[in-house]
Structure 1
Amino acid sequence: MSLFRSIFPEKSRTFSGQRWTKISLRTVHLLGVAGMGGGFLYSSPEQFWKPYLIATLISGIAFMLQEIWSNGVWLIQVRGIAVFLKLILLSFLLFSSGFEVIIIFSVIIISGVISHAPGELRYFSVFHGRRIEAL
């Protein structure tokens, strides 16, 4: 198998328990976002919101790695690019001050729009200028 096909298989890979793994990761992710957002909105000390940020980042990265393993085409679809954008924004929270609420709201807006957008947008490849589901 070529390196290209190992990253971009013709048919997406699956594993037993994949759906429950996604559900579990998404649940941890939502709990992290909720705790982190509450911490910022109510001006809690860093020690209270930082564990939620870390849970959000780790669950998001794990979810992302599962998607890439399943089919790397995710990397060039709008849904994958949006996740990278959210990870970049969230990582700013580790170093920034004063923009936390704007960053959190931006991440939530990106998440809501992309996760509920029609497939034509979510599976759109900015590199191909059209919807793609495999390379």
Structure 2
Amino acid sequence: MENFNKRQIGGDFEKIAALYLKQKGYEILTYNFRSRTAEIDLVAKDKEYIVFVEVKYRRGTAKGFPQEAVTDKKQKVISSCALWYLTKNHMWGRPCRFDVVAIMGEVGETPKVVSHIENAFEFAAYH
């Protein structure tokens, strides 16, 4: 794992997730959309939905399943960034949802598990 840095590893797994979603008929609109304070791994289109996708990776379950890392705080950050995406791209009123693609396996090997959780969480606003 020393030969890989976290950004490279994350990018590799985001590509795996994007390929997986494309095979399910999704159109990838954007990789790594950034606002001043947040980032969304993938923005995709699934029929009429704009889908904001968080990609999470774990080698094993010692620290829990990948999708468990999408905490309430992370959901709020993603939601805020999604609002910026919709605003910047004049997409107000478009139906959207938040999905998680969870990947497990060793770095550099074919992933053992790819799990796609559609509508993984609802929009979470800061109070």
Structure 3
Amino acid sequence: MYTSETTVRVRYGETDQMGYVYYGTYAMYYEVARVESLRQLGVTYKEIEEMGVMMPVLENRSRFLAPARYDELLRIVTVLREPPGVRIRFEYTIYNEAGELIHEGETLLAFVDKKTGRPCRPPEAMRQVLEPYFK
């Protein structure tokens, strides 16, 4: 299992009229957490794309437990419970500044060959950096 953490400060434009983070913004938070999670492993989205692989989102799930508010510093924990195959599932838990769990989410992505548009295995470099977490 691989786990990483990143933080995001809620910007004013991400909130609705009630001062809560707008529900659609959470998908953007997931993306930030995913990109930083891979960066912490030593492989970037840009490098993966340069290796000829794209990672489109197939599924996106959210569970709202409590609102996030303007200017809060959120802590996002990202977990990979299984090694990637043709697909990779990221799980997210989001905590507010008080350390309270306020949100849970999940995304399922596929690895797609840029040239053929067909599903493929993850790049070898990505498999190598993840391998120690799944022994």
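Worth pointing out:
- Structure (1, 2, 3) behind the derived value 1.0 of distance in nm of label points 7 Å out along Cα→Cβ at positions 68 and 100: 2
- Identity of the structure behind 45 (criterion: percent of Cα pairs over 16 Å apart, for residues 12-59 alone, calculated), options 1, 2, 3: 1
- Structure (1, 2, 3) behind the derived value -22000 of helix-only ellipticity at 222 nm (-39500 (n - 2.57) for each DSSP H run of 4 or more, over all residues; to 500): 1
- Structure responsible for 12, 42, 30, 15, 2, with P(r) over Cα pairs in 10 Å bins from 0, in percent calculated and labels 1, 2, 3 on offer: 3
Any read-out appearing in this document is the output of simple, stated calculations on the displayed coordinates, not a laboratory observation. Everything numeric in this text was worked out from a predicted model, so none of it was measured. Cβ atoms are built from the backbone, for glycine too; each structure is taken alone.
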